[in-house]
Structure 1
Amino acid sequence: MLEIIKSLLIAFFAVAVLLPVVRYALRRLSPAQNAAAISAEELKYIQKQELKLTIAYFFFATVLTVFSAGILALISSIIHASKDHMFVMTPNFRALFAPGLLLGLTLALLPLRIVQSALLGNDFELYKAYMQQAEGHNSLRVYSLLLLMLLAISGMATFYALRWHVTVDQEEIRVTNLLLEQRAYDMNEIESIRYLGAEGEYLVSFTDQTNLNTTYLKPVQLEMIALLAAESDKRVIR
């Protein structure tokens, strides 16, 4: 949980830093033309009102990030479900939090756009005038292009993240990575099995110096760990 909160805070900090840079670039690339002038008092007021939109965005981003990571974990389980293997492990919520975060930060712009008029009320027209004066008449088009680009990047990240899975059978472990590259290990190639101190968290080391950390996989069943220990003739190290 602390790891997730830390990742959210880092992402929000990055957005808070990058947004002013994007808006400055828009002011330079697309200066306002024939925009209605806004007084200094109105400008100060609307900047305070803009804080409502920022808080709403972070709220939507948090909810959609958690929802996206959970849905991706569920979809991964469905995609790789198979009766041809004794055990199948797919990425869990923690493993898919990064692509879920990217999706959440991107998709949060959609509900924000829907509710911004309700949040600002009678100040919505003033806010539109402020946006046109601050960022130019092409800012909406640029933001739409940025949204499409972010959606494409999020889709690609999600597509590759869902490929990772691990299958375990009586005689071998097969790991499929993000690029659909497969690596199979015989049970006698297991060098050690270490319990990492939390339920479902084990570190399986192989003779080629590679490791399989089940912290980011699900479901990790005790029957599977017992099979690995029995077939490799290795005890679980605590």
Structure 2
Amino acid sequence: MFLILKNELYKIFHNKRIYMFLIILLLFIVAIAYLINSIEPSLQMSATMLDKLKGAYFPIQILSTISDLLLPMFVTLIITLLFSDEYYNGTLKIPLLNGFTRIELITAKLLISIITTIIMLICVFALSYLTSFLFWGDAVSNNKVFVKTVQVYSLTLLPFIALITIVLFLSMFIKNSGIIIGVIVSVLVLSSFISSLFPGASQYILTYYLKAFSTKLDGINLSKSISICIAYGIVFLAGVYARFSRMEIDK
């Protein structure tokens, strides 16, 4: 199992698209900080509201900005690299020919997808703090806000893990990576539209929690929110294993 995990991790970190995404992410974070710093004098906001856009709050602000589209696209990119592209290229069956079972193969891809997402969140966390320090200096130092930021990033991981299972499940029916990306974008937009039309139903839609933990942490029921994210993950995880066990991959 360790060998297949190592192989899957190698595929991720030897792919140029991952590093291109990181560069885009860094530029985006710096651009947001520069924008806030530039327009700050002209903003008609209270000092309290303004403080929540910068300094110690900046990493949470960044997460809330990218968690409902940019980061889901990253998750989709990972799945297409590990599954869709391999199926299309006919290399998905190679580990099976080398003695690994289907359960080991799909479990490895799931675990590497989760590990890579964790690493990405850590990068966002670190880059946001570094950028905040460069723009606002000591304003970034606030132990209470730091603890809250760690909590927000940790909780946000839950809906992303569930999203991984959903994207992987869809990838088993839609083999084209471009179509998968289009489907995920459509789902994100549609779910956001439904949440706007029916606010009461939004708490049962997984995509709502991609952003909710970073914007409404104090106003949501944590136990209920966590349970809903876990429920989505379990349902689609079962679907992933059931589908992959019967999937034709002798391409």
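Values quoted throughout were computed directly from the atomic coordinates according to the rules given, and no laboratory measurement underlies them. None of the values given here were measured: they were computed from a predicted structure. Cβ atoms are built from the backbone, for glycine too; each structure is taken alone.
Just a few scattered comments:
- For 29 (relative contact order in percent (Cα under 8 Å, 6 or more apart), calculated) the corresponding structure among 1, 2: 2
- Answer label among 1, 2 for the case where Kirkwood radius over Cα pairs in Å, calculated from the coordinates, equals 19.4: 2
- Origin of the value -24500, where helix-only ellipticity at 222 nm (-39500 (n - 2.57) for each DSSP H run of 4 or more, over all residues; to 500) was derived from one of 1, 2: 2
- Each of the structures 1, 2 was assessed by distance in nm of label points 7 Å out along Cα→Cβ at positions 74 and 106; the largest value belongs to 2.
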